[in-house]
Structure 1
Amino acid sequence: MKGIIIAGGLATRLRPLTLVTNKHLLPIFNKPMIYYPMGVMQKTGIKEVLLTTGGDHVGHFANLLKSGDEFGLRLYYAIQQNPTGGIADALALGKEFAHGEKILVILGDNIFNYDLRGVIGRFEKQKEGAMVFGIRMPTESGQYGVIEIDRSGKVLSIEEKPKHPKSDIAQTGIYMYDDRVFDYIRALKPSARGQLEITDLNNMYLKNKTLSCELIDWWVDAGTSHEELLLANQQVAKLIREGIL
């Protein structure tokens, strides 16, 4: 299994902090934000990781992370030509890198402490499918995608930033896909925002009844606002002091 970290976008909501560098290089307590998804990849046992970002900042990541040796990884880089093209557009850059293998995808501003190794083991044994990760939290703000599941945990629907959410499960930026993902991305149409939406991609797997959901217990999206960035620093500092993270 291979890993892909999505670290692009313009992060206009975090300006002026992001006028000079990528948001994923901003500090979260005692290290750059990008170190957290890199650390997750390391803990899972994945050895090869592709980092996708915009052309303006790829040199910043390369100067910091180099070849990935510090994390025991072989790190590759891909440039997303259109930084506003959406997550699925950035993911499409990984087709040759994945080379037919299943992939773990993490958004570079997602910080969590869930051990993915057991889930990855189960997913690798599956013949096909995709998995999304959700967390129970208030979803009325319309800030996140929302996952609806039944009592058995089966995914019933996923909506992107709905005004009237059907559940209290927010879609995190953690995903796993089989090798069909790139064919599905090619079939996507841009949304009203002009982006290839990750929720539309996940709904393709849902339509084919090959989508599952795993719930995690702690997660923070550090890149959506100054408030979330501050919260991430505070929570991460607390967890590190307690030896949890």
Structure 2
Amino acid sequence: MAGCHGSHLDGGDANDPTATATPTPTPTPTPTPVAGFFEALPVPGHPDAWMSLPTGATTKRPVVVVIHGAGDRPDWQCGGWRRATREYPFIVCPRGAYAPGDSTKDDLRYTHAGGPALLAHVDATLDALAAKYPEYADTSQPLLAGFSLGSYEVFKIAVQQPSRFPRVVLVEGLTDGLDDARARKFLAGGGLRVLFGCGQHGCSAAAKSAAQRLVTRDQLDARAVFAPVGHTFDPPLEDAIESEMGWLVAGF
């Protein structure tokens, strides 16, 4: 019958030597979930970073880079940010230089150098993360966060490379020191949002004023949150930061 050869699309006649068997599709391998909660990340040329893993992730996840304060520790900041982000992204916390004046035998503390040295440290940390988790870590536009002295340093980095670091969180640090010139440079280069987080009333008042000024005078999207925890990054402030994460990463 005319047109009968069209049945070959469905496998055709089993006795027809010209029939072609339908190939069996190759199953797509299931990615191995990311295992673990925290681990050290070796960073060539720098101290090991501390890292919170997106436990159970099977796809690409964003990255948060956190710069700790003076006389501080990276593991503390990574733990706080793990809660603040509901364990969803990679969180990498580079470790600064040993600070003997802030340390005891059983409690070692660290302080970061700023400027180009810190940017090189951040670059090396992101490279190390991408090399270790190439199928899981999206290092293209990390969220950049800093605590206390670290907040001053991360905004300097963001102003230098705003299209790379368009979202910044400043915890218990930079408020009124964020002047119009730097805010406008950040915005003009691709910067998107700034979130202030405060645990002290003085910081909160300054942060709210700064956020309002950035929005009304500089047209930079900014917000401020407060929780009365003092000069630290503890769960009530972590939760206040978490409440703004949807706004902060919108469009990512």
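What follows draws every value from the coordinates through simple rules; no lab data is involved. Small disclaimer: the values here were computed from a predicted structure and weren't measured. Cβ atoms are built from the backbone, for glycine too; each structure is taken alone.
Say we calculate FRET efficiency 1/(1 + (r/R0)^6) of positions 39 and 103 (r between Cβ atoms, R0 = 25 Å, to 0.05) for every structure; which of 1, 2 gives the highest result?
Values: 1: 0.90; 2: 0.60.
Going through 1, 2 one by one, FRET efficiency 1/(1 + (r/R0)^6) of positions 39 and 103 (r between Cβ atoms, R0 = 25 Å, to 0.05) is largest in 1.
For the read-out FRET efficiency 1/(1 + (r/R0)^6) of positions 55 and 175 (r between Cβ atoms, R0 = 25 Å, to 0.05), a value of 0.55 was computed from one structure; give its label from 1, 2.
Values: 1: 0.55; 2: 0.15.
Considering all the candidates, the number was obtained from 1.
As an exercise: distance in nm of label points 7 Å out along Cα→Cβ at positions 199 and 215, calculated from one structure in 1, 2, equals 2.0. Which structure is it? Present the calculation step by step, with values, prior to reporting the outcome.
Numbers: 1: 2.0; 2: 2.6.
Structure of origin is 1.
For structures 1, 2, which has the highest computed value of Kirkwood radius over Cα pairs in Å? Let's see the in-between values first.
Working: 1: 18.2; 2: 20.0.
The maximum falls on structure 2.
From 1, 2, which structure was relative contact order in percent (Cα under 8 Å, 6 or more apart) = 14 calculated on?
2
Please state which of the structures 1, 2 yields -7500 when helix-only ellipticity at 222 nm (-39500 (n - 2.57) for each DSSP H run of 4 or more, over all residues; to 500) is computed from it. Source structure for this number: 1. Each of 1, 2 could give distance in nm of label points 7 Å out along Cα→Cβ at positions 95 and 231, but the derived value 2.4 comes from 2.
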